[in-house]
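Take a look at the structures below.
Just so it is clear, none of the values below were taken in a lab; they were calculated from the coordinates. Every value quoted in this text rests on a predicted model; they were computed, and no experiment measured them. Cβ atoms are built from the backbone, for glycine too; each structure is taken alone.
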Structure 1
Amino acid sequence: MSEFARPEQNLLLASLTVAEKDRLYPNMELVDFQLGDILYDSHDVITDVFYPVDSIVSLLYVMEDGSSAEIAVVGREGVTGVGLCMGNSESASRALVQGAGSAYRLSGDVFKEEFRRNGLFHDRVLRYTQALLSQMAQTAVCNRHHTVDQQLCRWVLLSLDRLPSNKLVMTQQLIANMLGVRREGVTEAAGKLQKLGIIRYSRGRIAVLDRDLLEERCCECYSVVKREFDRLVAAPMRESA
């Protein structure tokens, strides 16, 4: 756990009013996530929400046979468990830690109480929820129409946007589970990127060496998701700063 972690490292929390922070921060607890931790599973009742600071949480849809695919990723730009503000306490997906690090835990009851105040917090949560839904829709399109190479590029870029460095720690099997493809496909796609000098991959660690080339090889899905986040979440934050 980072001893230097602060709530303001999460963009949603940083954008709130002083009064909202004063109500929420005393109720928040800094928790440590390890790679592979499951925060909640499909059909679990969500009792807490998590605001990542330097960790990443993948939302996965899990099939009856145990196979899975990532439908969205949550990092320091957002919060898990937004379904609570829509009156739904049952999770439709698995929340799996994709990147180890820290997050702030907040009781779901406190989260809903603040949401019902209809202040800036209410607006931020709704805008973030819309951006998250857009990400889910674009991910579904990408998984259906684009190559494993392109999907891997999108996944790496979205992960990088939510981390303070250019390095990821992730096994090929876990990446395959995220993308809903065979491990051999990930091995081949990662090998191509490494030969081109775009990434360096060794023992479950991915270092991006040339982000510009990575974006060039990616499909349009990454830019669509990023543009929607900027429009719905980042831009309003800048305007109110």
Structure 2
Amino acid sequence: MFKGRHFDQSVILLCVRWYLAYSLSLRDLEDMMAERGISVDHATIHRWTVHYAPLLLERFNRRKRPVGRKWHVDETYIKVRGRWMYLYRAIDSNGDTVEFWFSERRNLPAAKRFLRKALKRHGRPERIVIDGSQTNREAILSCDAAERLQNRSRRELKPIQIRQSAYLNNRIEQDHRAIKRRVRPMLGFQSPATARVILSGIEMVHMMRKQQAKYACNRQPSLAEQFELLAA
């Protein structure tokens, strides 16, 4: 993963982890590395993050624990070049992250794409809780109907239960805060492509803090240890 890089693996992982996990700017990290005698430009740290975040997430997903069968689904706002875009998210009844999807639009196709991704990766939930969004309700009904039509197993698939309640969906509203807390100091992203990659890294760190991956050597490794294990 790090072959041919001018900087040591430990320096790259440290910068990527700190940028994704804490309220630090790229220039903050440049200064912090300089204090340690390491001269690295803030643009280089950004390139490292964009390059390595998806690779680390791919390895994390291979170790990710199964999620529960009762989901909470919602979307939150993310600013990109002065325009609001949307991060679709789902957590289970234990608070573990099920899936996420960044979209430039908030509409039925975006909601369906997110749900198809979640269903393909994690299987069918028993119940999905949403707020008053009619679009999300239509997306669930559409994806559920399509799955049941394509079902080739001998057992009949029960329809996914839908519960619409703003109060019951407070759980995911609270979970959004961890993502928003890290995004806020960034003052907006410069492009949808960059936003998609950086947000995926932030979500990965959020899942790491929830201990959502399995590691053979340590049952509950620290954030730093998890980055090292994934990069090994």
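Consider the structures 1, 2: one of them gives 21 for relative contact order in percent (Cα under 8 Å, 6 or more apart) as calculated from the coordinates. Say which. Only structure 1 yields this read-out.
Computing helix-only ellipticity at 222 nm (-39500 (n - 2.57) for each DSSP H run of 4 or more, over all residues; to 500) across structures 1, 2 gives -12500 for structure 1.
For the structures shown (1, 2), mean projected area of the Cα convex hull in nm², for residues 148-203 alone is largest in 2. Taking mean count of other Cβ atoms within 10 Å over residues 60-67 as the measure, the highest value among 1, 2 is held by 2. Distance in nm of label points 7 Å out along Cα→Cβ at positions 100 and 116 computed as 2.2: which structure among 1, 2? That value comes from structure 2. With distance in nm of label points 7 Å out along Cα→Cβ at positions 20 and 156 derived from the coordinates and found to be 3.6, which of 1, 2 does the value describe? It traces back to 1.
Tell me which structure, out of 1, 2, gives 52, 41, 34 once Cα extents along the principal axes in Å is calculated. This figure was derived from 1.
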